[in-house]
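Student: Quick heads-up: structures coming right below.
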Structure 1
Amino acid sequence: QRDSTFYITCVTFLAQKTLFKVPRYKFERGSTVFKDMFKIPAVDTQEGWDDANPLKLEPIKKLDFQRFLMAMLPDYALKPIDMGQEEWMSVLKLSTLWKFTELRREAISHLNDMKVEPAEKVIIARQYRVEKWLVEGYTALIKQDTIFTANQKATLGAETIIKLYKRRE
């Protein structure tokens, strides 16, 4: 008989030829995507059950997944974790993809003061659906005293640049 509280089921993931074995409950509780996936009755040959049958995370990069796990499971790290902007961007990317609401909120909180060019902030905001950053990026671009750079034009596209010029007038 297995103890109902202290018998922890793990899941094995494979990201870029590297195996990760982590507590399954963190994925079930944090993400509707994984919760639904794990509702399927377990069999010994089910993906994620063991090293021979890992849950393949293609095309997820190993480094992004490591960073995601650092944020999700900080107590499991063997050394202190120093998470900077790049690390939290990985967390935002995967928490958005997999619908980890709380972890996504934490990543956004850590990234609120990120140092990026306004056009880049707009692109990141669009990609990860962060309305606050979208407003901040557009506001900074509208208030900018100089003409838009070639990089800003390329990043945002002609349609957005035209709309921003109109807002400046």
Structure 2
Amino acid sequence: MALRYRDEMRASHGAGPWDRVMVLVADAAVQEPPVLPFHRIQTSGPFEPVGTRVRDLGEILETVSDERLVYGSMSLEDGIPVHRVAELSGTPPAVSALHEQVLRSADEKLRYTPDAVEADDAVRAREAVAAYFLPPTDATRIRDVIDRGERLPQKSTFFWPKPRTGLVMRPLDLDGPTA
């Protein structure tokens, strides 16, 4: 959207403030922002339940671990919600291992949400065949992936907190502010 706006303004008015973008830059090594997960909702296709059954979503969220590569899943088995946790192999972050080992061919069948309850509800409502629950990670692990020359799967990071909207504003008209 911003690039389209820039191109339209350039075409009719030439160079201007639309050629720049306002950004917030934070040093992740100093700030250590939490990197929350985007949980996966598998809308169709096969799902093979693996791992140890646990009581409920709460137990999944207490058990998932980026360090140990433990993720959770939920599906309906004979119409009954079943929650599981399973361990992957490899190196953190867990989201990369999950996509390499479990979701290799399911990318086009996935939806993403930062809300674990929403993912759980999608399966209960039969809008999805399974939900996958991931642990939070940290900026250091994200940097490690980049340093290895690898890429993270789509929707791997949900940095928090988000800057407030409207914190900084600038006029977008050519004539400046009106009196």
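Nothing in this text is a laboratory measurement; each read-out follows from the coordinates by a stated rule. All figures in this text were calculated on a predicted structure; none of them were measured in a lab. Cβ atoms are built from the backbone, for glycine too; each structure is taken alone.
Student: A value of 2.6 was derived for distance in nm of label points 7 Å out along Cα→Cβ at positions 77 and 101; which structure in 1, 2 was it taken from?
Tutor: Derived from 1, not from the others.
Student: Out of 1, 2, choose the structure whose coordinates give semi-axes √(5λ) of the Cα gyration tensor in Å equal to 40, 15, 14 when calculated.
Tutor: 1
Student: To test your reading of the models, identify which of 1, 2 gives -16000 for helix-only ellipticity at 222 nm (-39500 (n - 2.57) for each DSSP H run of 4 or more, over all residues; to 500) when calculated.
Tutor: Answer by label: 1.
Student: I have 31 for relative contact order in percent (Cα under 8 Å, 6 or more apart), calculated from one of the structures 1, 2. Which structure is it?
Tutor: 2
Student: Going by distance in nm of label points 7 Å out along Cα→Cβ at positions 37 and 93, which of structures 1, 2 comes out largest?
Tutor: 1
Student: With distance in nm of label points 7 Å out along Cα→Cβ at positions 117 and 141 coming out at 2.4, pick the structure among 1, 2 it was computed from.
Tutor: Structure 2 accounts for this read-out.
Student: Supply the structure label, taken from 1, 2, corresponding to distance in nm of label points 7 Å out along Cα→Cβ at positions 61 and 125 with the calculated value 1.8.
Tutor: Of the options listed, only 2 reproduces it.
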